1. Suppose you compute distance in nm of label points 7 Å out along Cα→Cβ at positions 56 and 152 for every structure in I, II: which one lands on 2.3?
2. Which one of I, II has relative contact order in percent (Cα under 8 Å, 6 or more apart), as calculated from the coordinates, equal to 16?
3. Can you spot which of I, II the value 3.2 was calculated from, given it is distance in nm of label points 7 Å out along Cα→Cβ at positions 64 and 112?
4. Computing helix-only ellipticity at 222 nm (-39500 (n - 2.57) for each DSSP H run of 4 or more, over all residues; to 500) gives -7500 for which of I, II?
5. Starting from the value 13, 33, 21, 17, 11, 4, 1: which structure in I, II was P(r) over Cα pairs in 10 Å bins from 0, in percent, for residues 16-119 alone calculated from?
6. By the measure FRET efficiency 1/(1 + (r/R0)^6) of positions 48 and 184 (r between Cβ atoms, R0 = 30 Å, to 0.05), tell me the structure among I, II with the highest figure.
7. Matching task: 69, 42, 39 is the computed value of Cα extents along the principal axes in Å. Pick the structure from I, II.
8. One of I, II was used to compute FRET efficiency 1/(1 + (r/R0)^6) of positions 40 and 80 (r between Cβ atoms, R0 = 25 Å, to 0.05), and the answer was 0.60. Which one was it?
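Just so it is clear, none of the values below were taken in a lab; they were calculated from the coordinates. Keep in mind it's a predicted model, so treat the numbers as computed, not measured. Cβ atoms are built from the backbone, for glycine too; each structure is taken alone.
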Structure I
Amino acid sequence: MRTPGIDPGEHRVFADPSRVAVWEALRRAPGPLTVQDLAQRVGLHANTVRGHLAILAERGYVTSAPEERDQPGRPRLLYSAVTDETAALRNYRLLAEMLVDYLAETAADHAAAAIDAGRSYGRRMVHAPQAGERVDADTAIRAVATLLDQAGFRPRRSAAGIDLHRCPFRELAESAPDIVCGIHLGMMRGVLAELGAPVEAVRLRPFAEPDRCVAELRPRKETE
């Protein structure tokens, strides 16, 4: 059952690591890119890139425009990333407020319930690898960082794991850190668990520095 006003399709756009790579290549590029440019940068076939671009464009994450040229012939399409976070996750802030209120009123252990809720959400946001397929640590961390970026956290890789240079839920986090930070820690754990990643999220340190929170990651301990 879908929650009114929340479109899960927006989140699942980034469930495919290859699609994440295409979008990140566009975001980092100094200007618009063609399909061929993107294919070379991410190491995918041009037709595969076109498929990812079509999905990204449908959800409003990518725009395209014909190349301006004086030569005869059909102009190539140039693609650019749309980085407006409000277009990326509409109503996410409202959903967070509702969830915080609900857990505060109903859960005996707020922190544990928040982590569980976040973990379930994170698992739904990615596709589990196919049988025999392995997801390496870098790909898994990139998937986590992309979801955090779309939520407005401005994540950056660091020695500890992932630094979050902005908290779009700062007021909520200051009043209920066990719930708000627990949800996002659980989300990271859910993504990594669903991908079967060789890395795990140990903890999320809110406001570890004046300008950032820190998500600590470490190699996953193998169970016997």
Structure II
Amino acid sequence: MLKLRAHENLANTFWYQKENESEILLTLNYTPGHKAYDEKLLEIGGQEYRVWTPYRSKIVAALIKKLKTIPITPNSHILYLGAASGTTCSHLSDVLRNQGKIYCVEFSSRVIRELVQICEVRDNLIPILGDVRYPEQYRMLIPEQVDVVYSDVAQPEQAQIIIKNAETFLKSQGWILLFVKSRSVDVTKDPERIYKEQIKILKNATFTVVEVAHLSPYSEDHALIVAQWQK
């Protein structure tokens, strides 16, 4: 027996379960017939879905671990820092469909070639070659304030980077999703200490931390911090 049910807090996202198997996450494919990477496609009830795994996308790890605060809706406009080749962006594209938009910033000129190929098929993704440490470099490419800043970068100053981008692009009362890679901040420190330090930096910048999700065992020494800007 197959079971398909809508995710509680994220649009166009579904829990799917085959008999005697664990539930997995799917997104309703915004571009039927097209893959973004090597994901599995499933045809269910005449519609095409894409398998979204926690080992390829950290937000899935958080969802599986029952993250409750997900400030992303179909009409969200998102700034995504560290878009890489577009794996997670492509699934968020499924969530937004033709209502929202994602500005996908990536530093590597090699990696962004793969991202551009995905963006050519998905009209709600906008690729930007840029260094997330210097948002002023791509300010002219983002002609609006966004609802969410989503950051997944391997840099020592992860909280400072998302704050700087928020100050440039985030709406008042907007949200951030900061995926903290503790080993990129300081490999010698305990990850829990690093998470607390990153939270303190955010609070000092007038963010209210709403939820923290630890991503083990899918991404060891990683945590997601969800916070709302009080400006």
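1. Among I, II, the structure yielding 2.3 for distance in nm of label points 7 Å out along Cα→Cβ at positions 56 and 152 is I.
2. II
3. Structure of origin is II.
4. Here the read-out was taken from II.
5. Of the structures listed, the value fits I.
6. Once FRET efficiency 1/(1 + (r/R0)^6) of positions 48 and 184 (r between Cβ atoms, R0 = 30 Å, to 0.05) is tallied for I, II, the winner is I.
7. So the calculation was done on I.
8. It was calculated from structure II.
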